[in-house]
Structure P
Amino acid sequence: MLSDIPDIIAEMRQLYLADDRPWIVGYSGGKDSTALAQLAYYMLRDIPAEQRHKTIHFVCNDTLVESPPVQKHMSSTLDLIRDAAIAEGLPIVTKLTSPELKNRFFVKVIGRGYPAPTRVFRWCTDKLKIQPTNTYIKEQISAAGEVIILLGTRRSESNLRARSIKKHEEANGHEGGILRDHVNLKGAYIYSPIQELDLNDIWVYLLQVKSPWGSNHYDLWNLYGKAGGRDCPLVIDPSTVPCGTSRFGCWTCTVVRNDKSMESLIDHGDDWMQPLLDFRDWLKVIREDHSLREPKRRNGKQAPGPFTMSTRRLILEKLLEVQNETNLIFLPEDELGEIHRLWEIDLISNSQIA
């Protein structure tokens, strides 16, 4: 219930003051992570300056193929948080993580020939989301010994998410059940302060309590109204509920059958996104056409392998057309250069085999 907010802030304050472990707040731009970030900010601001003894890291992951409206929102909000924290002298650091060049979506698909992700072969989650964020978390663990990661997960968001929270609580609860071990990172502990709030609580809190960094939460409300969806949480381990069924996520996502978020945005006036939707739908179709893929995998196994070189060239051509139609850059120069480098390696390898 919304009346629980003071108790949540009190619990957060007590945990913050209890030790020297830095906090890492997972921010994804969605309603839940925004509410979490706002609670953490207000909690820290209300603590006397001399007791603000440790840093809170607001960490956001950009896969570089986020839905453009969502990417713009989360990036601008992270900038506002940074500027407000500096102005108020708060020990807050903002960090926007992104995948390494070799792991970016189009480098994998066009450069290496990876088929677009499926429910069975969801290679994107680890490469685009888990690895970039965990690299930053490991750096903080290395510096401080241990960290506490705050996530905006809620039991009522989905049955799958509720089961995941309950499973980890039963397996490895700490501090009276408040914290739980990270499944993969030693020295990292998970804290989910808003897990008992429901959807109505989140929106009432955001729309009634002013943003401490100057955002207009009605803009976020309107974005949800246009996209008609759920947000994708910060993904830090394989047990995190995947975003394949979320409304907010990557515009290239081929894990879902239909991108209802992009369809809804287009229906509500963002018709400039139609080329993105067409490209995404086409990428999903050609993934299943084995004639467009090598007969062997890179490990030599006789099975549909990477996209053929001609198919990769075709994907590149269509992506550049999308760029021209939308006046947006989806393939920066460093990615284009890496793609051509990988093509040269494959062409040399194939010529030697021939």
Structure Q
Amino acid sequence: MADAPPGTDRFLEIVGALGSPLLGALDVFEQIGRRLHPPAIASLRGAASPARDRLEDALEAFRAAPPPQGLEGLATELDRAASHAVEALRLFCDSAPPSEGIARVLGAMRAMCRAQESLYPLRVALPPVGSFFLEPACRDDVARLEPEPAADARVGLHVAHNDLEQRGGFTLYVPESVAPGEARPLVVALHGGSGHGADFLWTWLREARSRRCLLLAPTSRGTTWSLMGPDVDAGPLRSMVEFVAERWAIDREHVLLTGLSDGATYSLLAGLQPDMPFTALAPVSGVLAPGNFANGNMERVRDVPVYLVHGALDWMFPVQIARMARDELEKAGARIVYREIEDLSHTYPREENARILEWLDPALALEKAR
């Protein structure tokens, strides 16, 4: 590296030695999230423990090698990302009283989101990080998906009153490859109960970046969405979409509302209300709430595309509830796709994102999205 400070080559070797187990830990945790089912937690902990040990050792070695002048910022952010990942693995793997089990699992998932949040800005400086945030089929196509930004580009992550201690705001992702004025589909993704948009964003960012979709991750005003009582979320949700549409070009014919658990349930309650901007709905692991029958949604669902996903192992909302929802939506005239996943519990099936996007718009298939 020409004109690099002394020690740069050695430091970059150490960065690589940390980066590999860090990205490996993220992969491991993604599999944990996909397979999270109460009877499987013990075996998942056993499988994750080696990743924790490797990352702890690599982080210790990284901290023992001070960065050369000019690379302190990279070192700080990489240390921060690795620290969040270690925290996540310790929370998940280490022994704790059974009464702390659920809180530790949720804390681990949130810590891993913070690791991704810290890593994402390093994607250009560290190409393996950039590849991690793309679907595998796109990892040789970084030049197209991460071009030099135009002078007037407003791409990347935008946060509006959506820090972790805030509620009612949103995080928006605009793919770096989207040119000013280029209309692209919009995915609006709703977190589950007690969740946060800043976390749920990472469930969709890789696919949004690879397939060049805008991604809006709102946060409910309360601890969950307005499933009972006054609806305080539908109006703000509509306003958020319009806020984005006024500042970025969106393809109004392809505006998806999706969500997990309470977010899935609310995607039907809110998405079918009059004057909402959504053209398709994709609820995952939710229920068809009784309010849909009382508020007229079942009349409005006729001809609406609905992609309904549920796990056969769901312990919170048994799969029979999803089958009943499918039948009611079909009877009401929805254009329903029903996906019942044999090995899915009450968690998010990341592999469905690609299918959902190609269902939303066949032009989003990777071989066509160029």
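Bear in mind these aren't lab numbers, they're just calculated from the coordinates by the rules spelled out. No experiment lies behind these values; they were computed from the predicted model shown. Cβ atoms are built from the backbone, for glycine too; each structure is taken alone.
Largest in mean count of other Cβ atoms within 10 Å over residues 254-261 among the labelled structures P, Q is structure Q. Each of P, Q could give FRET efficiency 1/(1 + (r/R0)^6) of positions 134 and 334 (r between Cβ atoms, R0 = 25 Å, to 0.05), but the derived value 0.15 comes from Q. Using mean count of other Cβ atoms within 10 Å over residues 102-109 as the calculated read-out, with 21.6 as its value, let me know the right label among P, Q. Source structure for this number: P.
State the single structure among P, Q that was used to calculate mean count of other Cβ atoms within 10 Å over residues 206-213, giving 23.4.
Details: P: 15.8; Q: 23.4.
Source structure: Q.
Which structure, out of P, Q, was relative contact order in percent (Cα under 8 Å, 6 or more apart) derived from, given a value of 20? Label of the originating structure: P.
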